[in-house]
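J.: Each structure below is given as structure tokens.
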Structure I
């Protein structure tokens, strides 16, 4: 008797255009049972479009809500970090730059120092560090590593503008045989190739290497 009443209610709700999920909220039966009861009661094409559009809209709203929540969390973390870090002193920049160079710097040539990266912000910080070391900016050499389908002049202009370095200081770029358009894992990347900043000086190189040696001993 109870099942008959539930079936009658399910049919009535179906006639009102309710989906299985909506009917299940009113009747405690399985989806398989509903499928059996309502096999001759499909939703109209118009109602199916409404359900689909509502679902897409609901998903988009959910994504927007989650993104906003995530942005609030990140903003809070940023504000705390900003307060904790504060304004960087020359000493702060010097030490941070040493660790950057320790991890990412070129150490093969004993007569020069250099750093390569795809992120302009990393290289801008490297330039600040070089300034602390009293390295003249007009004596830096810039070399780009680009893909074969990239415009050399366009990328020169980009890096020259970002780093505020004259294009006359750019050397002949290294062109890879592969294409940027073929690199599928570059999502979220910067898309302007790799920029290498070089400065020739044995004295600076010796000083930087010995500074890193001192840092290495402090953790032993």
Structure II
């Protein structure tokens, strides 16, 4: 039995599929990298840079999806999902810190499971921002963002579905709860210190006025 023609056909098909996979992997990695850089720029208050990087990330993700348009098995293999999750995290963090329009899965063109995981991981980035605000004494803005973090957490715990549907959301929700509790504790301490400082300053001014 001569399998030469069969082998040649299989090689042609798998070579093409491998090339598509490499394109999609490159696009996904570039998207994840751009999202990470966008969040770093956001924390440095470089909003124009962050915006540009988010647009770049979306472009790379589109390229990854387009490379796999006829390969559903690889499209759902996991690496595109991870890039979608990173984009959701970056877009959500940007929206909350800048008081911008809040994104949706449909608006970003990503799966609901990836969006929810990005939502959970955004709580960690919000903690970082809240701690920066505490150091600046902007406690009122901290309280607003803590309210947003609470809202996100309660949305997450309402998503009581099997891991086969949400792909590990429950674990991320548990982590988000821990981050939220630590942030609220830090905020309470900061509020107490601020109140004590204000009381001491008031007492000092009262003594000086005598």
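We did not get these values from a lab; they are worked out from the coordinates using the rules stated. Not measured: the values here are computed from a predicted model. Cβ atoms are built from the backbone, for glycine too; each structure is taken alone.
J.: Out of I, II, choose the structure whose coordinates give distance in nm of label points 7 Å out along Cα→Cβ at positions 26 and 66 equal to 3.0 when calculated. Mind showing how you got there, number by number?
T.: Details: I: 3.0; II: 1.4.
The read-out was computed on structure I.
J.: For relative contact order in percent (Cα under 8 Å, 6 or more apart), which of the structures I, II scores highest? Walk me through the intermediate numbers first.
T.: Values: I: 20; II: 16.
Evaluating relative contact order in percent (Cα under 8 Å, 6 or more apart) on every structure, the highest lands on I.
J.: Same structure, new question: Supply the structure label, taken from I, II, corresponding to log10 I(q)/I(0) by the Debye sum over Cα atoms at q = 0.10, 0.13 Å⁻¹ with the calculated value -0.55, -0.79.
T.: On the way: I: -0.67, -0.89; II: -0.55, -0.79.
Among I, II, the structure yielding -0.55, -0.79 for log10 I(q)/I(0) by the Debye sum over Cα atoms at q = 0.10, 0.13 Å⁻¹ is II.
J.: Here is a further query. Tell me which of I, II gives -29000 when you compute helix-only ellipticity at 222 nm (-39500 (n - 2.57) for each DSSP H run of 4 or more, over all residues; to 500). Please report the intermediate quantities before stating the final value.
T.: Working: I: -18500; II: -29000.
Considering all the candidates, the number was obtained from II.
J.: Using distance in nm of label points 7 Å out along Cα→Cβ at positions 98 and 122, single out the structure from I, II with the greatest value. If you can, show how the numbers build up before the last one.
T.: Working: I: 2.1; II: 1.3.
Going through I, II one by one, distance in nm of label points 7 Å out along Cα→Cβ at positions 98 and 122 is largest in I.
J.: Matching task: 18.9 is the computed value of mean count of other Cβ atoms within 10 Å over residues 58-65. Pick the structure from I, II. List each step's numbers first, then the result.
T.: Working: I: 10.0; II: 18.9.
Traced to structure II.
J.: Here's something else I'd like to know. Consider the structures I, II: one of them gives 13.5 for mean count of other Cβ atoms within 10 Å over residues 34-41 as calculated from the coordinates. Say which. List each step's numbers first, then the result.
T.: Numbers: I: 13.5; II: 20.6.
Working through the options, I get structure I.
J.: Could you figure out which one of I, II the value 24.4 for mean count of other Cβ atoms within 10 Å over residues 114-121 was computed from?
T.: Details: I: 16.5; II: 24.4.
Computing mean count of other Cβ atoms within 10 Å over residues 114-121 on every structure in I, II gives 24.4 only for II.
J.: Thinking only about mean count of other Cβ atoms within 10 Å over residues 82-89, which of I, II has the largest value?
T.: Working: I: 8.6; II: 24.9.
Structure II gives the largest value of mean count of other Cβ atoms within 10 Å over residues 82-89 among I, II.
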